[in-house]
Every structure is written in structure tokens, then in C-alpha cells.
Structure 1
Amino acid sequence: MPDRLLRVNAYTTLDYVDARARSHDVETEAPGVVNATAPRENPDHVDLQIELDDTAVDWLPAHADEIELTPAQARTLAAALESAADRVEAARAGDDDAE
């Protein structure tokens with residue numbers, strides 16, 4: 001991602017994800033970056049940041065989406081992610097048993 005807006009380093013939450021940009025008229029798959037962080041000094045919120053590789057999405061200008069979450073919202077999101085991950089792992093385990 002040569003025109004990256006988010007800083008990616010050893011502390012980035014997910015430095016490579018399979019992502020998708022979607023509008024009403026078009027959908028494109030692209031590699032992306034996801035990061036969860038909080039301000040270093042006087043943290044008062046959690047930032048969830050997402051950026052797709054703009055070289056793979058020519059119809060969308062280079063940009064990064066950022067969501068500011070309260071600690072409670074971040075924990076709700078984390079719990080929902082855990083629940084979804086559990087469902088996917090259970091389904092995969094079921095597929096392995098069927099083979």
C-alpha cells in the first residue's frame with residue numbers, strides 16, 4: 001500500500017486482512033489494515049481504524065475509516081467478535097467431523 005494513511009508497524013492490530021469495499025453499484029476486494037488503539041496520553045476513547053489498499057480500489061479515493069468508541073462500546077464490539085468467531089470455529093469443526 002504505497003499511499004498508506006495509517007501507520008503500520010509491529011503494534012498494528014492486523015496488518016493484513018482480506019477486505020471488501022462496497023457501494024450501491026460496485027464491490028471490490030482488496031487487502032487492508034485494521035487497528036485498534038487509544039491515545040497515548042489521557043486516553044478517553046478507543047479508535048478502530050480501517051484502511052483498504054487504494055491501488056486495488058480505483059473508484060474510491062485513498063482514505064482510512066476511523067470509529068471512536070467508548071470503553072463500553074469497545075467491549076460490546078469485542079464480545080460480538082468473540083461470539084462470531086466461536087460460531088465460525090464451531091461450524092468449521094462440524095465440517096471436519098463430516099469428512
Structure 2
Amino acid sequence: MFIVANRVPVAAGYQEMFEARFRKRAGQIEKQPGFVRMQVLQPAKPVLPYVVLTTWQDKASFEGWVGSEDFRNAHANPMPKEAFDGEGAIEMHEVIISAEAG
């Protein structure tokens with residue numbers, strides 16, 4: 001498995017807009033080959049960024065999505081710059097150990 005964490009510092013007053021964009025897109029990324037899951041994590045403290053986790057079967061599946069028409073459509077109409085408090089960060093990880101409840 002391959003997991004991508006996108007840390008997004010959303011400015012005060014723009015949280016609802018940010019969340020609505022993901023609700024509107026629900027059902028689109030699921031169509032991508034190799035897609036496993038997406039989780040949008042709302043910060044427990046206002047000073048923390050949102051975290052968007054996507055899980056893929058492998059890195060090639062993620063890279064395929066980044067090169068897709070769906071990716072271009074999802075990012076075609078960005079939120080205004082003032083909606084963000086600083087720079088975001090993208091982290092990519094290969095899962096080496098995983099545990100789940102029975």
C-alpha cells in the first residue's frame with residue numbers, strides 16, 4: 001500500500017468551503033484504478049492543518065491519478081490564496097506494517 005498525506009493549513013473562515021469541496025467531489029476519486037480510500041481529517045485544534053489521506057494499492061496507481069483528467073478537473077478551480085495559512089505539505093509513504101481490529 002502507498003499512502004499520501006496532504007497537509008493543508010486552511011485559514012479561519014474558510015473551513016466550511018474547504019470541506020464542501022471534498023463533499024462535492026465524493027464519488028470521483030473512487031473511480032481511479034488502484035484507489036483504496038480517502039480520509040479528510042479535520043484538525044482538533046485550529047492551529048493545526050487539515051490532513052487529506054489517500055491510500056493506493058501502489059505508488060504507480062497514485063501517479064496514474066495525478067496524471068489523469070480527473071485530477072486536472074479536481075484542481076482546476078482552486079480556492080483563493082487567502083483561504084490558506086501558509087504552505088501545505090505532501091508526504092508520501094510506503095506501508096511496511098499494518099494492523100487492524102479483527
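Quick note: the coordinates plus some simple rules give every number you see, no bench work behind them. From a predicted model like this one, the values you see are computed outputs, not experimental measurements. Cβ atoms are built from the backbone, for glycine too; each structure is taken alone.
Once relative contact order in percent (Cα under 8 Å, 6 or more apart) is calculated for all of 1, 2, which comes out largest?
On the way: 1: 21; 2: 46.
Largest one: structure 2.
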Check the numbers for distance in nm of label points 7 Å out along Cα→Cβ at positions 6 and 38 across 1, 2 and tell me which is largest.
1
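When helix-only ellipticity at 222 nm (-39500 (n - 2.57) for each DSSP H run of 4 or more, over all residues; to 500) is computed for each of 1, 2, which one produces -6500?
The value was obtained from structure 2.
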Calculated from one of 1, 2, distance in nm of label points 7 Å out along Cα→Cβ at positions 54 and 78 reads 1.6, and the structure in question is 2
Given that Rg and Dmax of the Cα atoms in Å, derived from a single structure, equals 16.4, 53, which label among 1, 2 identifies that structure?
1
If mean count of other Cβ atoms within 10 Å over residues 46-53 is calculated from each of 1, 2, which structure is the one that comes out at 14.2?
2
